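Some structures to go through are shown next.
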Structure I
Amino acid sequence: MKKILALLLALVMIFGLVGCGGGSSEEEGGDAVGEVAVFWYTFGDTYLSSVRAAMNEAFAAAGIAYQDYDANNSQTTQTEQIQTAITKGASVLVVNIVDASSDDATQAILDAANTAGIPVVFFNRSVSEEIVSAVETAAYVGTDYTQAGHMQGKMIGEFLVANYEATDLNGDGTISYVMFKGQEGNMEADARTQFGVEDADLVLTENGKPALAFYDAANTSKYLLDQNGAWSAAQGQEHMQTLLSKYSEDNGNMVELVIANNDDMALGAISALQAAGYNKEGAKYIPVFGVDATDAAKEKIADKSMTGTIKQDAVGMAQAVVDIASNFQQGVDKFEGIEEANQVGTWRVNIPYSAYTGE
């Protein structure tokens, strides 16, 4: 009898071990119990696709089971997914929040997690310092969202000073621009929209050139918005096509500069420009600037149809998220192993930006 009981106990232990391993994605239907649950605002974002690939590799390398969830740009869907993961027993929630403009959404996620005793790592899309810093078992991994705008503005200003006459297609002594903003109320979008222009103007005026002029004087916002908040190439292309039907060299009011909050919108604008005969070999050139340094944007910079972008380190962001999630699982300091220079207080880790022009 003792031998039988010992054999049964051994079998139970073996089956228990088998049930504990492996990373997974939502499509693979892995068991979420004890896993890190990772919530993406959408799988359709090009930059975040690179973050997701890097994060999944990092989880696998660390031997951490995970499960990806796609909210498809719906906060309601994401909230339901988070509740499902909590019910299943997720060990850590990693959240790329959908509604970055809503403190209520951030607070609701933290409240649900705290009730269940589960740590939370927000990333990429900004959340409130006041809300996150109040919770010891919460952290945020992102960027200094003002830095991208400042770097992009400086890049634009320096390019224009060096190429002013060639860029001034209207010959009126002023550069006419369009700004594509990804999402209203998003702190990254707000900062990029503001500083991408302000810092370019600063470089221009310091060099005796006039400030930029938004192409449509009637637009007091001085940007075109992605109405879906998706920062998409489709919106960039649609907006550019629409304005090119009215603003052209023939009419003497051509848009001479494109500034975009991300690379996808910049790439959409390039598609419209190329369809109109610009930014191709041997054709006239409209400078186009983005943010993210996606592979597609790098290819456009290499073939000279795009001017520059600001690199947002996808691998660095992914690794920091995985490191913090692992620290939470192990019960050690959440920022253990994180470069001290990138830590902001006890609530945040910033991943540095860098300029990219292909040179």
Structure II
Amino acid sequence: MTPRRFPAGGTLLALALLLLVTLVVAASLGDVALRPSAVARAVLHRAVSAIPPADDLTAGIVWELRLPRVLLAALVGATLSVAGVSLQGLLGNPLADPYTIGVSSGASVGAGAAILLGLGAAWGGLALPLMAFAAALLTMLLVFALARVGGTLHAASFLLAGIIAGSFLWAVMTLLLSLAQQEQRTILNWLMGRFADADWSKVALLFPLTLGGTLLLAACGRGLDAFSFGEDTARSVGVEVERFKAGILALAALLTAASVSVSGIIGFVGLVVPHLARSLVGPPHRTLLPAAALLGAILTVLADLIARLILPGQEIPVGVVTALIGAPFFCLLLRRQMGQ
């Protein structure tokens, strides 16, 4: 049975409104519960001075604690989802995932090294994400060098090179963990994904990359649509195949590196969300990419909310929540596709 599609414009608008509601609700809930109207007033007062301000306590909680966290969670979810859509479309593989290309392992080594060297709080807390991002970029260059043969970049070789590089770097990460003592728990918390250390500087780092990457990939939607039918089809409609492959893979790797560098590893978002978005708006990438970005943002914010609230007085890693929800849900998706 063909899954039911919804009008793309209406679906995107509904997802955007749902994301807005989700952000307000997530910013309202926590150790100190706030009224959603008070949260909205605290945010809107900064933009429109005529709107009455919230009290100082509410404004402080919203702007210093809750809002940076929920916005960072939304950006990470959107970034991973967009990267997942682009990889699945380019490679024609529904199991392609941003973490299979190796950059997450590189980012983990960079972050682990920063923590071991005592640089986690340096440069206003930016040293860790910057070192993770730099290590991820070096990993991306290594994967490209391994996968390119005779000037040709083969998608299968790229995935294999990513798996090889990722496996080696995970071994390095294991070595760093074995060397760590007091810092071991900090490294493990980072590896499992979390937004507890979110601040406006990380939001500022990720926002332009998420927005720019989504727009660039959406502009490449026609080429990604063609690649869904194979490289020969893409070449026949005028796509410069080698340059296009390299550009999409590099952009997906950059987006993945950026998200991992600010949040750690949050699994299954980039794997499951593209399938959910595709079931709503269909396969054309110009609508699929923004739909996946919005849906990924919603689901990651909700996962972070669950991580904060499910155990009173204790916070569990967001990556654990996404794995517990994503793994069985993806099994259902696979069963559904196999039954078609």
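A value of -14000 was computed for helix-only ellipticity at 222 nm (-39500 (n - 2.57) for each DSSP H run of 4 or more, over all residues; to 500); which of I, II is the source structure? Here the read-out was taken from I.
Which structure, out of I, II, was relative contact order in percent (Cα under 8 Å, 6 or more apart) derived from, given a value of 17? Of the structures listed, the value fits I. Tell me which of I, II gives 31, 57, 12, 0 when you compute P(r) over Cα pairs in 20 Å bins from 0, in percent. Comparing all candidates, it corresponds to II.
To test your reading of the models, identify which of I, II gives 3.1 for distance in nm of label points 7 Å out along Cα→Cβ at positions 225 and 257 when calculated.
Values: I: 2.4; II: 3.1.
For distance in nm of label points 7 Å out along Cα→Cβ at positions 225 and 257, the value 3.1 is produced by structure II.
Any read-out appearing in this document is the output of simple, stated calculations on the displayed coordinates, not a laboratory observation. Treat the numbers as computed from the prediction; the structure is a model and nothing was measured. Cβ atoms are built from the backbone, for glycine too; each structure is taken alone.
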